[in-house]
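Input: structures, listed below.
Values quoted throughout were computed directly from the atomic coordinates according to the rules given, and no laboratory measurement underlies them. As the structure is a computational prediction, the values presented were derived from the model and not from experiment. Cβ atoms are built from the backbone, for glycine too; each structure is taken alone.
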Structure I
Amino acid sequence: MQPSKSNFRGVDLFGQPRGLTVLAGTEFWDRISFHGMQALLVLYMVGQLLLPGHIEHIAGFASTRRTIEAVTGPLSTQALASQLFGLYVGLVGLTPVFGGLLGDRLIGRRRSVILGGVLMSAGHFCMAFDRSFLVALLLIILGAGCLRGNLASQVGRLYAPEDRRRADGFQIYVAMVNTGAFIAPLITGALAQSIGWHYGFGFAGIGMVAGLVLYLSGHEWVPPDPPRLPRAERPRLTPSERRRVLVLLLVIPIMALFWIAQSQVWNTYNIWARDHLDLALGHWVMPVPWLQAIDGLAAFGLVPPVVLFWRWQAHRGKEPDDIIKLSIGCFIFSVSMAWLAAGGWVSGAAGKVPLIWALAFHVIENTGYVFVAPIAVALYARTAPLSVNAIMVGINSLSTFVGSILSGRLGGLYGSMSPARFWILHAAIVGAGGLLFLLCARLLRRGLSPEHGPD
């Protein structure tokens, strides 16, 4: 039964459509499952799964390893874990492009979200067994593509074009994303440390099931799928629009330099923290995955002051445009990588970096993140032609895919380089992205400006 217009645009708590509660709640549980697993994955592979006694039982792993090492050469356990993690995160960033096409052109957004939830739930529960590890990753990758490629687009359809509640609705939606990213590593990290890895993964699976149940139970408040136009009725791009699409495609490799460093925070950083960070608070040792919770909290907490800073600049006519913000964000992120490299200078008698050093790192790093990740999405949404706007916003995730793949490859260098040299390398990479944005700013502005006004 399709909901009526009055149903899915009805009023709920705080004056928002009822469907926002359903969609934001579903996204919350999706992030609980995804970030809960992400916080454990590299530590789990290095600490148990890829060690003798476990690695032999993974179905299809020998051929997968041969395929990877045919490209990379022989890999140590840590290097192999970093490469697998990079492939996993990269593909999770890529598949929403195809998930969006699946929802728009074939089975509809609602069915795509449900399919994604089922696949992700099955994937998380497959993590309970060594044998089904690769199957689990594949299911989660495919499920994330179906779910994320369609869930956020349904939020926009909750509002009429002239509805001023839209901006507040998306703020609430993003707040649920960040809340899930904060809570998940706390719970899964505690379960993994106190009981076992599989209990942490099991909680992530329960989270995804909860999200799926919420989505199904609130189906009457979810917007119906938009009508699909026949191919002959889809508008063709003008020369100006094709130019803008080309320029946006050229931005992807520069953005990938940022995502190489950002992905390393989810990847090798966990191993560095395990080995070099003083996590003891009295007689209690903080679980390493909790650092990912701090990372999510920092990203959430830094948005208001950064936005207020931009408004303060705007009142004085000095707010930078999107391209310069991307450049500034890359430079700030480069400083955070250099901060990690300098951690060895403050090591105590036991050779451990104090926890406060890592907390400062997350503040610096996430300040750069706020300048880059949401601004990139805004740039694509604002400048991409209307007829391909959703597709181009999805294509923005290709930079995450490329960056994560390269990040996994570079993670293999961690064992053969000192931590200081490893993080300085990443500082140089993301710093190069900032320099390229700065040098190309004028050309990018010209290429992305419509010749005859906005579409």
Structure II
Amino acid sequence: MTRAKDRGFVSPLWVAPRSGHDWVCEDTKRAVAWLKSFVPEHEMDERLNKCKEMYLKNREAWENGEAVELFDTTDEISWFIFQAETYAEGREFWVPDEAARIVPFIQKIGKELHHLEAIEGVEERAKRTMTSERRQPEGGIFELLVAAAYKRHEWSSVGFIPETPGRGRTPDLFVNRSRQKWAVECKRVLRSQYAKNEETWGKRLSQKVHDLSEDRGVPLVIDVYFYEELHEFNEDYLRERVEALLPLKLPTAESDGRARLRIRQPEWELVRNIMRTDFVYIGSSRMMEILAGGHRHEMSHSLRARCRRAKDKPSYADTIYHASLVNWACLSPKARDKKAAHFKKKIADAEAQLPPDRPGAVHIGIDSVGHVGVDQLRHVRNHFISREFENVNSRLRWAYGNYFQLEVTTREGESCALEETMAPYRIGNSRTKQPLSDHLLVADDDEQSFGAHWL
């Protein structure tokens, strides 16, 4: 397995520099311009204007923790372009938490554009991503990055297979080099519905704590480890547990067997030291970090903060009056099992699209859930599933798990980050050599190190 290099721990006690904010990300600009070129200019402008209007309408409510949508989910690729464009130059409408899941992928397209432009059929694939697949752009972007990786690793011919009605199911790519000819299929796996539902329930539990914190005038930072699935808890459970521990004099930790709580005051001294000379994006991971004295990226979070908005930067606070922050993780074996969804069905679907006349590889892009135990369990399952898999229609030989652990960075001088691990899985007892060993799709190849983020 290969992964992007670990960047180590950085103290939260830093402030942003007062100058140097006029930087431009040329790679991201290049990718945005290329992707926009596949849509008529007037249509693209109209779609981006709708993005801007919806963002401005709902921005403040979203930053205050209300349940509103920042963008039109039927045209998510326009939101991708809107965020990437504002990240690349100006940052006027930049939403850090959204940019974290968008920019690394778009930026890599810009870096790899010279490879992409040499790939047959790439224009049609990019156009579909921008038009007919605008609701779910992650799949198309993933295919572009896989194709670029083959070209970067010196496969002489890389081409997308056009979708032709009546032709039947086909792979995404054919790649050739010397006498080697492979078929490649790409599958993108986003967060499961179970994981989404768990996140929603965690926020419901947290909202009652935020209400209590405001009603009692008591700022709080709470770390919660649930031992049962979150839907097993009554909506008032967490509020009642916290209320029983008030008034709070010292940091307190206790467990009732169903969940373990650690409750404390925010780190106001750290907050004051930072905000004496700095602005902090409202509702961001950086704001959570200074309130808690650190940020656990593998946990889920819910923050409600009452702030004074900076005069010339309305999405940023120059003072925090009150805050409640709930960080949570579910340690239930049942929950871990359900979130560790393996890719057996994805391999079977991919195998059905591969031809029988050449070896095949499937690349599966997987969003990490962040919890080490879940990711490790999923990796082990994927290994055994691959070794036990039997081909029906094709000569599938390798499956690649490209795991992306999205990180809303809280590091000084860093605007977005992504932890990537690539794990190769041999199909059955095949002895065919890998077509694309030791590759990364988003991180640069020279950033590789051995191992995985869950080890």
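The value 37, 10, 9 for semi-axes √(5λ) of the Cα gyration tensor in Å, for residues 274-321 alone was derived from one model only; which of I, II is it? It was calculated from structure I. Looking at structures I, II, which one was FRET efficiency 1/(1 + (r/R0)^6) of positions 202 and 314 (r between Cβ atoms, R0 = 41 Å, to 0.05) calculated from, given that it came out as 0.90? The correct label is II.
Which structure, out of I, II, was volume of the Cα convex hull per residue in Å³ calculated from, if the result is 152? Mind dumping the intermediate values first?
On the way: I: 166; II: 152.
This value belongs to structure II.
Of structures I, II, the largest value of FRET efficiency 1/(1 + (r/R0)^6) of positions 122 and 266 (r between Cβ atoms, R0 = 25 Å, to 0.05) belongs to I. Work out which structure the value 1.4 belongs to, where distance in nm of label points 7 Å out along Cα→Cβ at positions 250 and 330 was derived from one of I, II. The correct label is I. Work out which structure the value -24500 belongs to, where helix-only ellipticity at 222 nm (-39500 (n - 2.57) for each DSSP H run of 4 or more, over all residues; to 500) was derived from one of I, II. Here the read-out was taken from I.
Taking distance in nm of label points 7 Å out along Cα→Cβ at positions 354 and 442 as the criterion, the top-ranked structure out of I, II is I, with the highest value. Out of I, II, which structure matches 5.2 when distance in nm of label points 7 Å out along Cα→Cβ at positions 346 and 386 is calculated? Label of the originating structure: I.
Identify the structure, out of I, II, from whose coordinates relative contact order in percent (Cα under 8 Å, 6 or more apart) was calculated to give 25.
The structure behind it is I.
One of I, II was used to calculate semi-axes √(5λ) of the Cα gyration tensor in Å, for residues 98-305 alone, giving 49, 21, 14; which? Source structure: II.
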